[in-house]
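In what follows, structures are represented as structure tokens.
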Structure P
Amino acid sequence: MAVVNANPFARVRFTWLAYAMLAYYSYFQALIGVVTPFLRQELALSYSASALHVSAFAIGLIVSGALGDRLAAAHGRWAVFWGGALGMAAGAALVALGGSVWITLPGALLMGLCGSLLLMMIQAGLSDQHGEQRTIALTEANVGASLCAFLAPVLIGAFQGSGIGWRGAIWLVVAVVILFRLRFGGEAIPNAPQASDRADSEARALPAAFWAYWTVLFLGVAVEWCMVTWGGDFLQQAGELTPASAASLVGIFLLAMFAGRIGGTILARRMAADRLLLGTIGIALAGFPLFWLAPTLPLMLVGLFLTGLGAGSFFPLSMAVANSVAPTQADRANARVVLGIGLSVLSTPLLLGWLADQVNLQTAYGVVAVILLVALGLTFVTNRVARAVRRAGVDVEVAV
């Protein structure tokens, strides 16, 4: 077990701001899926039509992932950071106010488009602020983000049950982000230490190792969304549960992810991020077959917990190692990271659902096992190649 950096990790004002804003982003990211049943009921939508809100959010991620680095280069990180934060709040307000799908769908699209710009600037800023200790910063940030994602359905249910209505959970957070803008709007967003070198680097293509880790990140997001989207249906069928009980038990996966991110934050201070990533994928791969194939419900739930425990640090660690192989190209790298998130969210749950329609959900869920195996093998190979490249001082680029 190797010590990554002997210097103590220091959190500055921007670090705390970035943590808070990532929690804000994660809350609204989770919220768009949670409010879908309310929109379906109020607007008299079909299941397919209501699911378009999540698709619109994902399309926003894809668009901004393709263009976000150019916006940052043209307007600066500060403008993109706060424009993304306030734009996401505006999109959430449209979802809350809209009495028509023609208003709520553009609202969801705006949430994905602007929120992902904020996400890029958070990741790029933390990467540049903390340098070689970026893994600690990114894993710590995702602990709070995971907690707020878990709180989104809790607050929506609490507001709905209190008589205020589910929209109260939106207006509360919109007000909070406006207060944050007024209080912290003067905070600078970190850039790379040498601006001239950064400009030259950003014009270069990203290295091949980045795209390998990008693929791992795509697969990790796929696992997370396939488990959250279809886990309740799987438990209902395989575990012979009621819909309400099955949906509640999916919370085990979310809590395990939260625990996994806490563990990842602690271990990131002692282990290299690439090796830690390999270990977390291994934990998820060990747990998933138990969830998928166990003959009894208790064993299935143990497998569900282990899968979540491993999946918890999958995203922040793959993001950290992707940034580590392109340390002077943070804007472009994190824009492409967001592009990968959007493509994964848009495609993989739909693929699993389509396969379930063709065969059955039990068989279709085997796709997750394949995804984890591919991710493990690709990470193992890329780790070895990336280390050999660093030792040789070679920089292999792929133009995208």
Structure Q
Amino acid sequence: MHRIIVVGGGLIGAATARHLARRGEDVALIAPEEPTDRRTHSGVFASHYDEGRITRILDPDPVWGLTAARSIARYGDIEADSGIAFFTPAGFLNFAPADGERLPLVDAVGTANAARFDRLDIDGLRTRFPYLAFPDGTAGLHEHGTAGYVSPRKLAAAQTEAARRGGATLVRAPATRVTAVGDGVEVETAQGVIRGERVLVATGGFTNAWGLTPTPLDLKVFGRTVVLVRVEGDTLAEIRDMPSLVGAGAYLLPPIRYPDGHTYVKIGIGTDQDVRLETADDLDRWFKSTGSAENREEFLGIITDLIPCLRGVDAIHTDTCVTSYSPHGLPMIDWIDGSQRIAVAVAGNGKGAKSSDDWGYAGALLVSGADWDHPVDRSRLSVAFR
């Protein structure tokens, strides 16, 4: 019988397990392996099966900027503790209309959290990034050193390995049921029943679909399409130093080498065409699909307008992921039963990767019963039910 069980080996769940192990807790992490073939896989999926997520302190929301800064400060320790490198300091550029409301908010958050960034007018943008096409009247904030991208696949692996080295028990099987029994909990898996005193469920978009909490959460889950444009040769050489980007209603990742050996620039956008996912079958079909054909054409137009040298590139494909949203725009990290045996840490709200280690720290504080020394008040991370 373990003191704490963490269900879910994604970015927040694996981070929680690492922080618990560092505190000397007896923790079991239930984290199935990534599917070898999505098309024939019959179990759960996750959205961290990818090589690029933007990480940066610059954000219009003070909480997300603060938690990102705290997470980024620990990247070196996580890499050292696991032996797995996952962070590339490629920099980050947020560009927007110079007379708009966004950049002053982002500037204030960056300044408050000691981000290293430059303020660029339109001439500065065009000089520093000659391969990008900015409309007149654009300005930008360019963060360096503390920004770039993480491989979410490698970050989850690093957190899991660091937890294992810290003494956590690793169970490579999906959980099918979580139940409060007597004075503890039971988690049913394909490898048998795991027993513990407390459990934290960090299973993202699959939480409601697999019925892993006694009462469904007020969690909105959407399927999101991303477009990947393959770059090589002179085109790759021209944009090799590109930072991660947010602007024109989209986010873009710089050239990143993927497991197939090719290098891609990725673009994603949250749109009205994002499909709402409710059931396990919904999620299964989405992850096994190639996403939205309409999104492919729309996103391709945006990326080629911004990066003209990509016009004419025909090695393009789409991929799918899932985003989960809470009513208050922050993760739900809270107890869901009065006996304080079952807790959750879910809802990345489309921003979870960069702050995931700090949300894992909050989850560890909660489920271990430690004093709450996190800078975000617990009341702001409250659970909501349907």
Structure R
Amino acid sequence: MLLVRSTAVEATRWLKLHLMLLAVPIVGTSLPWYAAQIMADVFTPLVMIIVFLLYNGSVQGKARRVALWLLLFFFLAAHNSHFPILLGLQGLLLGAHVIGRRVFVVPRDRFWRKWWSVNAVAMGAALMIMLFNAVPYGQFRLSRASNAFVAGRLCEDGIMADYLNATCGERPHPLCAYKDRLPADALNGFLWSDTGFVRGEGLSLAQADSVLEPLVSDLLGTPEYAVRYARSMVRSTGQQLLQWETGAGLHAYGEGTSPHAHLWWRLPHEKAAYEGSMQQRGAWADLSGWNRLVGAVLLVSLLAIGAVAVLRFRSLTSMHWALMVWVASWLLLNAFVTSSLSIVDSRMQSRVVWLVPMVAVFLVAATLPPKRPVVGPEEATLDPAHT
């Protein structure tokens, strides 16, 4: 509703537009599939919406503004990918402000105050995570597994295999034993597979991170492989932008998996309900019908956005254009960060792609004719000839 109030002009339409913005994502997008799971991906698009409101929105009331800042703090901390994505957005905002472009429609008189405030909240959230890692583990860092994920990502396109073939003779490394069978699937094959490096060596993610850190550092410090990685990042970003299938994570989990083991350990009284759930019985194994609906809604939304932007652009306000730019930037940054540091994965992009139908609803609503004022009985019978 705060987004509606900040973007829609006619106050008489706020409630209807708000209800429409609830109905469309719930019925035809990936949003409910991630909102209903215990995972952090639902917060990624909300970070963008909150930052958009803090920069551009006319949010009334001190309590609401304080609530938005608090939500931003905790939503940022929910997933490590949020920090580089927000950093990229902050860089775009700074560049637009310096060159005097108002494509993001941020008021110039309060830009620096908002910019530094968002940075401060992000640094505070990052500091909280680093303290969580420092107190029990003695590692004052944002992630205890970043090198393990990047090493898995470097297995794609043969980058890691070529580097190991060129250097293992001079600089032996535990990963050299796997150089001829490195997986193309960076995460499932490298991190989670029983035959992959991490489980094959009997390591935890944190232990694997320490083992892989010098290898990743040396590889990325070699210009030839750094350039190959940069090209791979561009390719993977384009691939990630085209991911929209929903429902990732809803398959059944067997014994030995992390969800299964933790549930048995911490919530033993829920065993029967868990084993009898629709997810464990494979009810969500085939989501092809739902994905066709989500794809159709996404395609119609893109066509609607293009048609309104070209044919009815005079109906749009600066806030409508700003919302389009913000969402497009967020989708691109999300694709770049997740595919570059992890893998191309439908879950990572479909968690934010529902922002496109949201924008389409705003733009279509903006092209509707103005609502006629209510005419009273006296005015309805008034004849100009008698005045």
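Every number here is computed from the coordinates shown, using simple stated rules; none is lab data. What you are looking at is a predicted structure, and each value in this text was computed from that prediction instead of being measured.
If Cα Rg over 2.2 N^0.38 Å, for residues 234-281 alone is calculated from each of P, Q, R, which structure is the one that comes out at 1.66? Among P, Q, R, the structure yielding 1.66 for Cα Rg over 2.2 N^0.38 Å, for residues 234-281 alone is R.
A value of -1.06, -1.12, -1.17 was computed for log10 I(q)/I(0) by the Debye sum over Cα atoms at q = 0.26, 0.28, 0.30 Å⁻¹, for residues 146-209 alone; which of P, Q, R is the source structure? For log10 I(q)/I(0) by the Debye sum over Cα atoms at q = 0.26, 0.28, 0.30 Å⁻¹, for residues 146-209 alone, the value -1.06, -1.12, -1.17 is produced by structure P.
helix-only ellipticity at 222 nm (-39500 (n - 2.57) for each DSSP H run of 4 or more, over all residues; to 500) was computed and gave -19500; which structure, P, Q, R, did it come from? Derived from the structure labelled R.
Given that volume of the Cα convex hull per residue in Å³, for residues 114-329 alone, derived from a single structure, equals 136, which label among P, Q, R identifies that structure? Only one of P, Q, R returns 136 for volume of the Cα convex hull per residue in Å³, for residues 114-329 alone, namely P.
Structures compared: P, Q, R; top value of Cα Rg over 2.2 N^0.38 Å, for residues 250-337 alone, i.e. the largest, recorded for R.
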